[in-house]
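**Q** Dropping the structures in below, format is structure tokens.
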Structure P
Amino acid sequence: MKIYIKNMVCDRCTLAVKTLLENSDLQYASITLGEIDFAENYGDSLPSNALSLLSNNLEELGFSILSDKKSKLIESIKNSCLDYLKYFDISNKITLSQHISDTVKLEYNYLSHLFSVIEGVTIEQHFIKLRVEKVKELLVYDELALGEIAFQLGYSSVAHLSGQFKKITGLTPSYFRALKNQKLRYSLDKL
């Protein structure tokens, strides 16, 4: 049996859920982004008191249990976008749409339509927001030049990166870097 979790977006999230399960003495087979696999430990479902306790504990950490199929699909799409951004390689010829189709195992047109209806933005717009947040992170670290950031994140040019950045944030990357104010950054699970 598997339970799907909303807002698990990084390895630290997985570690937090693992710690929560171990402290609750719940036996699980594996934990991945957005998913806890209990295997055959509890049959077809967790006992209602354990599920309620798990749900409350997850909510304290900023997570929630997904119960309907569409919510699970949306979370899978978001996790796939994060995965694509995390392991993006300029030499990789797989497009975002192909990556999502391959990981979610459904036709992209259906996923795109569903995402747009439920989230109110397209998958591409969501991915652009993720990319801009990654640019913000790299700008705050102040280790890479803007050209290196553009190349690392697959932008065709610094001008392209700057244009998208300004459209989303209202600031130029250079001005944002000069501010060095992390309050202008957003958690990826809130996008």
Structure Q
Amino acid sequence: MDAYVPTREDAYTLLKKYNKKEGLIRHALAVESVMGHFAQRFNEDEEKWRVIGLVHDLDYEMFPKEHCHKCIELFKENNWPDDYIRAVISHGWGICTDVKPETNLEKTLYAIDELTGLVASSALVRPSKSILDIKAKSVKKKFKDKRFAAGVDRQVILNGAEFLDMDLSELITQVILGMQPVAQNIGLKGNL
């Protein structure tokens, strides 16, 4: 018997079971899209990367104090593969887990999770309120302002850029490009 490989539909169903807040769903969709973008860049399994991106915060809404820990149980109940579970847990490295990102997939998820939030916040304060016309330079300016999107851990983003051996501006640019295809779904099409 072949091992179970979760589909995008499986992931979305599970996400919706444990997450009801629109903001968290939009964040999951943004991360999913960016993970797909990076999978293409790295010539990796795009479906797998997208699925993991979609469910990376599975336990966050209902079990915030157990984030990256409760999801282990939730995934195991649904027979998810260990490498998918490990990838999800690794995005909390140094914050709520000691599982260090090792693979390209894990390093990418770690690098882009917080950054998608900063990019989204930066887009929302623009006159267009759109991800479609924002540039890395604008996001980098917001990155330097610690009061802007204060909940975003800048050090995680810097660590992630280092993991991926990418300049911060290039990482930001790639995250923007990864989010643009789902602009409508994540509420960032704006008024262009």
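Computed from the coordinates by the stated procedures, all read-outs in this text should not be read as laboratory data. Just so it is clear, the model here is predicted, and its values are computed rather than measured. Cβ atoms are built from the backbone, for glycine too; each structure is taken alone.
**Q** When Cα extents along the principal axes in Å, for residues 29-132 alone is calculated, the result is 44, 34, 24; to which of the structures P, Q does this value belong?
**A** Numbers: P: 46, 28, 26; Q: 44, 34, 24.
Source structure for this number: Q.
**Q** Looking at structures P, Q, which one was distance in nm of label points 7 Å out along Cα→Cβ at positions 109 and 157 calculated from, given that it came out as 2.1? Could the numbers behind the result be given before it?
**A** On the way: P: 3.4; Q: 2.1.
Structure of origin is Q.
**Q** Can you say which of P, Q returns 17, 12, 9 when semi-axes √(5λ) of the Cα gyration tensor in Å, for residues 45-92 alone is computed? Don't skip to the end; give the middle numbers.
**A** Working: P: 31, 13, 8; Q: 17, 12, 9.
Only structure Q yields this read-out.
**Q** For which of the structures P, Q does the calculation of distance in nm of label points 7 Å out along Cα→Cβ at positions 141 and 165 return 3.3? Display every interim value, and only then the final one.
**A** Details: P: 1.5; Q: 3.3.
Computing distance in nm of label points 7 Å out along Cα→Cβ at positions 141 and 165 on every structure in P, Q gives 3.3 only for Q.
**Q** Here's something else I'd like to know. Out of P, Q, which structure matches 19 when relative contact order in percent (Cα under 8 Å, 6 or more apart) is calculated? Can you show the working numbers first?
**A** Numbers: P: 19; Q: 24.
Of the structures listed, the value fits P.
**Q** With distance in nm of label points 7 Å out along Cα→Cβ at positions 69 and 85 computed per structure, which member of P, Q shows the largest figure? Intermediate results must be reported in sequence, preceding the final value.
**A** Details: P: 2.9; Q: 1.6.
When distance in nm of label points 7 Å out along Cα→Cβ at positions 69 and 85 is computed for each of P, Q, structure P gives the biggest number.
**Q** A further question follows. Suppose P(r) over Cα pairs in 10 Å bins from 0, in percent works out to 10, 39, 38, 12, 1, 0; of P, Q, which structure was it derived from? Write down the numbers at each step before the final one.
**A** On the way: P: 8, 31, 31, 21, 7, 1; Q: 10, 39, 38, 12, 1, 0.
The read-out comes from structure Q.
**Q** For which of P, Q does distance in nm of label points 7 Å out along Cα→Cβ at positions 37 and 53, calculated from the coordinates, equal 0.8? Present the calculation step by step, with values, prior to reporting the outcome.
**A** On the way: P: 2.5; Q: 0.8.
Derived from the structure labelled Q.
**Q** Give the label, chosen from P, Q, of the structure having the highest value of mean count of other Cβ atoms within 10 Å over residues 5-12. Don't skip to the answer; put the middle values down first.
**A** On the way: P: 18.1; Q: 15.6.
Checked P, Q; max of mean count of other Cβ atoms within 10 Å over residues 5-12 sits with P.
**Q** One of P, Q was used to compute distance in nm of label points 7 Å out along Cα→Cβ at positions 61 and 77, and the result was 2.6. Which label is that? Walk me through the intermediate numbers first.
**A** On the way: P: 2.6; Q: 1.5.
The read-out was computed on structure P.
**Q** Out of P, Q, which structure matches 1.6 when distance in nm of label points 7 Å out along Cα→Cβ at positions 21 and 149 is calculated?
**A** On the way: P: 3.6; Q: 1.6.
Derived from Q, not from the others.
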